[in-house]
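Undergrad: These notes open a run of structures that come right after.
Read-outs throughout are calculated quantities, based only on the coordinates presented, and are distinct from any laboratory measurement. Worth saying up front: this structure is predicted, and the values here are computed from it rather than measured. Cβ atoms are built from the backbone, for glycine too; each structure is taken alone.
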Structure P
Amino acid sequence: MANTPARQLSDKSRVEAFSDGVFAIALTLLVLEIHVPHLAGPISGHVLLLALAQLWPSLLAMVFSFFVVLSMWYTHHDLMQWVRGVDQCFIFANGFLLLIVSFVPFPTAVLAEYLNTPARSGAVALYCATFLFVAIAHLLFLRAIVADNRLLRADVPPARVEAVQRAYTVGPIAYLLMMALSFRMPYLALSLTLAMWVLWLGLNYGVRDQKPQTRLN
């Protein structure tokens, strides 16, 4: 009996284009939670500036989430460089990641609304829980790439893959701890969430180790 041929991989360009569109929409939606204050009574420049200053929770939440979603796009872009083609499993793993990305504006809005209130711990807990699912989605996305080496490019260094896998395995645990911490020290939990994304950006996703070329005279 003849062996069944392996299914061919699909081109990744459409997946990249679709993903970039979702990231762009998520980034755009973040700014919609910043509302122009409507003032009653005598209005002056001083009164308006005071009202704008009271929008700091919305501005902070927007900037914070913009950086996080931008970081997610950056890591997604770099991980896509590891892929030589896509299959059905990868498409659904990517879709789950995009689902969580599209959800980010909601916890951002909740954070903006309640960060400066006694309910801040609940808002931060929801925010951290969202990025717990982001970390899980990234782990599944990575597993879809490296599961059986069908999708992984041959020139991706194995040591680099192992390093990213270790970091992504720790991610869900770290965000779970931050979610628990948010009920006691919400501002610290929020700061640590931002610090985690700085660490993700610091991971080396490069495909090849670039070596300087010797120029012959």
Structure Q
Amino acid sequence: MYRACIFDLDGTLANTLYSIAHFSNQALKQCGYPIIPEEDYRRIVGDGADMQIRRMLTAVSGGRAFTEREAEVLKGVYSSLYESDPTYLIREYPGMRETLAELKTAGNATAILSNKPDAWTKAIISSLFPRGTFGLCFGQQPGIPRKPSPEGALRIAGKFGLPPKEILYIGDTNTDMKTGSNAGMDTAGALWGFRDRRELEENGAVYLLKTPIEILPVMNCKR
């Protein structure tokens, strides 16, 4: 049924939670705000840096409305810190490398679509996986709307020369499930990621997977 996979990055291909929390809390401290518990970032990340910064400010403002200038300054500090070492504290999920190798052996095309800036996305992927693991790797780029817009996913489908129905979209948040659905792709919810089963079910996940290896039978590979 499927001939290609599109993967989200944060919480799907790699555990980036503690990296994001580290640089986010450094930025908050530098700007004079209290820090946020690491695990709370599971609900804060997932929709791009602009939304992340707004959620961070909401969490630390104590009910006070923040200004656009405050958001702009905090985002600038965060971006500078993260850009200095985008691979810090990042780890691939157990079984992901083996799963990707078997997908490639079976002839399936693979791609990445992330709301993380494109340069950071590529730096992380090149540090974790062998060159050539993915056919395409797209982070946030000017002129391409962020997920859950289907534009990035459909751009990948076009480059692969495949109809959306032959592509499985894999992610760990409601944003990912909406992205795949908006693009006309079936979706698989990664239960090993940042969010829970309920969120994935409520946003239309066609499959719910407990481990990366479970992608293989969905794609009609072995296992």
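Undergrad: Computing mean count of other Cβ atoms within 10 Å over residues 102-109 gives 15.9 for which of P, Q?
TA: Q
Undergrad: For FRET efficiency 1/(1 + (r/R0)^6) of positions 14 and 118 (r between Cβ atoms, R0 = 25 Å, to 0.05), which of the structures P, Q scores highest?
TA: Greatest value across P, Q: structure Q.
Undergrad: Turning to a different aspect of this structure: Could you figure out which one of P, Q the value 12, 34, 33, 14, 6, 0 for P(r) over Cα pairs in 10 Å bins from 0, in percent, for residues 62-165 alone was computed from?
TA: Working through the options, I get structure Q.
Undergrad: Here's another thing I want to ask about it. Taking Cα Rg over 2.2 N^0.38 Å for each of P, Q, which is largest?
TA: Structure P gives the largest value of Cα Rg over 2.2 N^0.38 Å among P, Q.
Undergrad: Hey, another quick one. Here helix-only ellipticity at 222 nm (-39500 (n - 2.57) for each DSSP H run of 4 or more, over all residues; to 500) has been calculated and equals -12500, so which of P, Q was it run on?
TA: The structure behind it is Q.
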